[in-house]
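As structure tokens, here come the structures.
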Structure P
């Protein structure tokens, strides 16, 4: 029998405890902070564990990150070396992320922020509006989440392209990779979506230099903001 540590928020623990027990009756599920003998724990399912918690499990064989990214694990300076990390991907998470991306892109595309500012100021000025097909969207991080969001944006008529660190061929999409590909993607993207995991390789990829390579007036969907590369 393998012992599995579950560490997340109290609400998530309350939801997951009975499900894990039902689906894996052959394993012992231990929910933090009641973890018992640390030497008996083989696997850890965690979200934002305290620094040093994983290092305190001497026989840990595998870490499951309960989220799309693993930055919450990599921030731990005592993260055990040599223990494999698996990130979670599930249909609910993918759908939820795509919904957020579509919301953010549409708010920028339909100039919602400008109209909200007008509303607060008590003025009304109709703004020129492009069609979705005239608004190129670039997605940084074209894996499971990026491709799902890309397909749903494309169904609305947007011209979508994706960027990854390594080359990918995705039917129906222009794809870019590497440093040269990043420049090309930025140059075409009136709305930029960032779905990259936060790692040592991606830290700082959203920078003033990157924003300067976007078309004037481009927007960053993940921050719901407009960028003026010519300002400042």
Structure Q
């Protein structure tokens, strides 16, 4: 296809992906109170939120619905990406890319759950108990708290995509297993750099909680590459 046709194809795929997210976000609103409570349960005991302007509560609820919508629409997003790349791939490459779609979705969900049950409780406990808690009352705004936890869940979920991506790169012949293995010496440092960026706390404990799984995911990705 010509360049303009490629751009039109990309536009159409993006529109379909956005429509998929919009649909799953709208469906999430039917269960918004239950979904919102899931995030509220992350608050440490004794910490309460506040709304400082009339639209803040609605904005926070919308962020929760949008986050759940993105998670639910992940298969649609990945499928649209596959359909955009498919014309440039061979039949064998298309088959492997299509077969990897469920794996990509599973790893994303695993990352989101890992963040919710392990990373966020530890990080929030550190942040809300830092300093002189007898004189400092923690009362975050509802939009700031929800924005913080939803962004963190999505970021960790994306980092868990590393093994299936490495599998695909090896299967398509983009990167060799030898090169991946040779890069291992830099992965530990890079994992802590990534953890420092996405982790909201400066303490080494929470950064290690994020960095170690990244390194384990890389090793798992090398294993997947060998299988590929």
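We did not get these values from a lab; they are worked out from the coordinates using the rules stated. The structure displayed is predicted, hence computed values, not measured ones. Cβ atoms are built from the backbone, for glycine too; each structure is taken alone.
For this structure, a couple of remarks:
- Structure responsible for 14, with relative contact order in percent (Cα under 8 Å, 6 or more apart) calculated and labels P, Q on offer: P
- Computed -9500 for helix-only ellipticity at 222 nm (-39500 (n - 2.57) for each DSSP H run of 4 or more, over all residues; to 500) - originating structure among P, Q: P
- Source structure (of P, Q) for mean projected area of the Cα convex hull in nm², computed value 16.2: P
- Taking distance in nm of label points 7 Å out along Cα→Cβ at positions 33 and 89 as the criterion, the top-ranked structure out of P, Q is Q, with the highest value.
- The maximum of distance in nm of label points 7 Å out along Cα→Cβ at positions 97 and 113 over structures P, Q, that is, the highest value, falls on Q.
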